[in-house]
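Please treat every number below as a calculation from the coordinates, not as lab data. For clarity, every value in this text was computed on a predicted model and none was experimentally measured. Cβ atoms are built from the backbone, for glycine too; each structure is taken alone.
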Structure 1
Amino acid sequence: MSKEIKVLHTEWSDGWGGQEIRIINEMIAVRERGIEVYLACRDHAQIKQKALENNIEVFTLPFKGSFDIETMLKLKNIIKKHKINIVNTHSGKDSWVGGFAAKLSGANFIRTRHLSNPINSSRLNFINEMADFIFTTGESIKDAMIKNNRINPSKICSIPTGVDEALFDPNKYDKDNCREMFGIKDNEIAVGILAVLRSFKRHDTFLEIAKKIKDKYSDKKFKFLIAGEGPKRESIEQKIDDLDLKENVVMLGHIENTPEFLKSLDLFLLTSDRNEGVPQSLIQALMMELNIVATNAGSIKDLYKNQNFLISEPTVELIFKNTVKLIENRATLNKDRTFIVNNFGKSSIASKIIEIYNRLIA
């Protein structure tokens, strides 16, 4: 590394889901390679505490809106004081104030685009064009930004979230112990989903599939586990009541022991219908060599190789049909963990990020 690299990440979001988890993990991964990292966020944001727990220096700012001059000037002062040479922004509002603060300070501006929903193509929405480089979390997001948002192809690349291949190693965990940890009985088939409780994750679809499985296989016992927390909890609980699934579904809330949860499962479902990059939970499940049915949403297809999981359009009927194939062992999956580790592992992703950092400050 020819020059010291200092990176300030900005995040407006106050939640704790895949996006925020990626930011923290990415910061830790590059810090292990000698990069200095800092975070700027709102005072009540959940990412603040996670950063502090990992000994990351945090600056709390208002981030009142896209044109919050107060936050912009404070960011500019932070950049100058700490000699930061790269600012990496993550949500819409902090990208405007963080991007302008970077430009005013002479720092490089990286915009990370996490979601796959379309970006307004108006010429007035120029913040992404202003970035020195753009990271996307999937190929489909990259292609859409080049096509619809006037992004120079040489200034954008897909860098999915890196998952710790040492942590998500199926050989490190005992399945019986993990099943006991989550209250799964020996005679139960465990079907799980790991996702923040937001509308586009389509937990309603997961529950409708659970109902169809329960009705089809009256001779088998199933347990359906939902790991994650978020704003849709109440409506999901109501759906469980409506479908008479109280005896079959367990809502675990946010979990920290993710590898153990995945090891406990017989089947993993991902039911999102939009807004996905390359989901961390799906990478993790593939590293744990699970039987998986996932939807063809966002950039999920980036993970697909030689039927390492079953991929489906996001409808109840099609996901259910593929799930039945796995329950009845009529689908032979090619669980190629090496492909996932080499392309989506923490080590390889950190190397790709640092390569871009070095190119920008050269």
Structure 2
Amino acid sequence: MANFLKFLGLSFLGKKTYIGVDIGTASIKAVELTGSDKGPMLKNYGILESHGHLERLNDAIQTSSLKIIDTETARLIKMLLEQMKSSTNDVSASMPAFSAFTSLLDIPVMSDQETAQTMQFQAKAFVPLPLEEVAIDWIPVGQYEDSKGVKKQQVFLVSIPNEKISTYQSIFKNANLTLRTLEVETLSLARLLTGGDPTATLIIDIGARSTAIAIAKSGNLRYNAQTDFAGSSLTQAISRGLGINIRRAEDLKRRSGIGGTGAEYQVSTLMLPYLDAILNEVGRVRDVYERSYHDNVERIILSGGGANLLGIDKYVSDRFALPAVKANPFDKISYSPEAAPLVGTLGPPFAVALGLAIRQFTKQI
């Protein structure tokens, strides 16, 4: 399923422990899952965060306008997995949504060979690079009959520049790790958060420097977008509005959330214009999807570190008149009793890494 390393002929067959690595814009998260009688079980997890990105653009690990910092990222990944004492060197990794060109296509039902030829032709229409400079993959989403009785299929087309793939291979090689699978982060979220559920779901993944917006159902990604308004936008608004340093502003954001009263009310009012900017783009994505594919979104799932902002689920639910909940990926993953108090907070920010690691335990790959 849209693994841009499949041409290497690599496989996880016979292994029972899998690591997912999510390289974000300001943090690196990793989880290690192992097989158990109850299915995939959390063995270990870890995170390295860069706080300098809040003050200096160039301190971000990667952004939509900056290349990923190869050598430093490799060093951080190696350090993180050494601290975790991981039991395997094989990893699955994600790429940010802004690295990919994607489109949901409606085409007639045809053979696999004909579909491959059609995808190459379709890619020319939306990939702003020569096709020899990109890797193309596609995921069958479903079939239906149109109003004229013609059998059609929906196919999600994904294209990533070869340069990006080579960069990720180099990073993990320099970290003394073997990169087994590589996929767009929203594919991981779709698999984990909507697998087995046909409800059309809008996923809002609020990171530090960018927000990924996806629509998925039955584990399949159907629409993909992103905005550069994100968690750091809210923090910087508090810092400027109150005249305090960025670390203090980040602490206030996490403690106060939105919808606060009394002394916390001012903090909320400073953040809301930037949160609304994110939600304006979310609304645009929903409208385009519903209008283009005649399929109504029925719920919203919030993931990423921004999903832990107090009151955000109610605010989003009220804004769109839809149920909105924080991602709860651990409903599909078992864990030790010691981890139980943490899973509610860990779930949203670790959703991508968990979606990568759980891929090997599912048939939907």
Structure 3
Amino acid sequence: MPYIGNASANRFVASKAATQFSGDGSTTAFTLDHSVASDEDILVSVDGVIQEPSVAYAVSSGTTLTFTAAPSTNSGNNIFVYYLFRTVGTVDHPATSALTATSGTFSTDLTVDTDTLKVDSTNDQVGINTTAMSSYYAKDLVISAANQGGITLVGATDDTGQYLMFADGTSGADRYRGYIQYSHSTNNMSIATNGTTRLLIDSNGHVTNTFQPAFSVNKGGTDQSSFAVGSDVVITFSTEVFDNNSDFASNTFTAPVTGKYFLSASLRLGSFDTASSYYILFLATSNRTYRTIIDPNFTADLVYFTQTITVVADMDANDTCTLAINQGSGSQQTDINGNAEYTYFTGYLLG
């Protein structure tokens, strides 16, 4: 008939029936070879006299035999302990043999080969090649890597993505608010914030960021005719070629973050008046103004003239910038040509 009950053990450890000790007249505690549950689980004899359990001796922690009075000195073994019952929960596992199990629970720390793996159950920390996790700022998982060591994520050549994720929730985009992704199929790496890819590095090392603040505007074919003399005139722009972060509006660029911004503009001026004392083209930011000046001391009025300006401006978040021109004197006759190929304003965040 089939076997009923727990599966039999595949290895047993032979146990001793009795343990002998030698008294020295002062020692009262002795260590048993086997664990027992109570004082009555052993029969103790000293110099041939049976000892009364819980009176002449007691057993604690399963294996510590403690006498009320120290047994007498004897040249040989004069204390005999016979095991009537033993505490047997499992079969002892040989230290040199592999352990196979479907699962396991450790109630205290786990140490593998000193520091190959250290699990600190008290502080909920894990260390690989180190036991000094608490010495570091981020210490939940600390890996001490030798030269050219580290962590490797292995994927197939057609995998579309392996991730290092940063989450602040368990649903929707909260599961991947920030991440680093590598696509083996395209050999591209992506870096994301707020659940959206912001930086892409392709297989050739080209770096793109479609959210990087950048703009290019022009006058859309409309001339700004006969602008005023002797005052600052803001140059108007009606057409956006691109505005990645929607930072340009109402002829004004607004810096979304603090940083260094590359700004450049070109104006084609018509009916350039040689009688004017100067023409000043300038970029006016919240922090400072950048100017270029020309003295139009030509022999005759010019049909057209191009004036340009390029700067790297230090701008704080929400600082603004406008492009303007000032004709010092002379006749009110100069036009700003509206051709997009000649009159434009561009800029982008350097960093």
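In terms of relative contact order in percent (Cα under 8 Å, 6 or more apart), which of structures 1, 2, 3 is highest?
2
Match the computed value 1.19 of Rg/Rh (Cα atoms, Kirkwood Rh), for residues 146-273 alone to one of the structures 1, 2, 3, and report its label.
Comparing all candidates, it corresponds to 3.
Quick one: Cα extents along the principal axes in Å came out at 67, 40, 39 when computed from one of 1, 2, 3, so which one is it?
1
Using distance in nm of label points 7 Å out along Cα→Cβ at positions 74 and 250 for the comparison, can you identify which of 1, 2, 3 gives the largest number?
Largest calculated value belongs to 3.
Suppose Cα extents along the principal axes in Å, for residues 42-217 alone works out to 109, 34, 29; of 1, 2, 3, which structure was it derived from?
It must be structure 3, since only it matches.
Can you rank 1, 2, 3 by FRET efficiency 1/(1 + (r/R0)^6) of positions 298 and 330 (r between Cβ atoms, R0 = 25 Å, to 0.05) and just name the one with the largest value?
3
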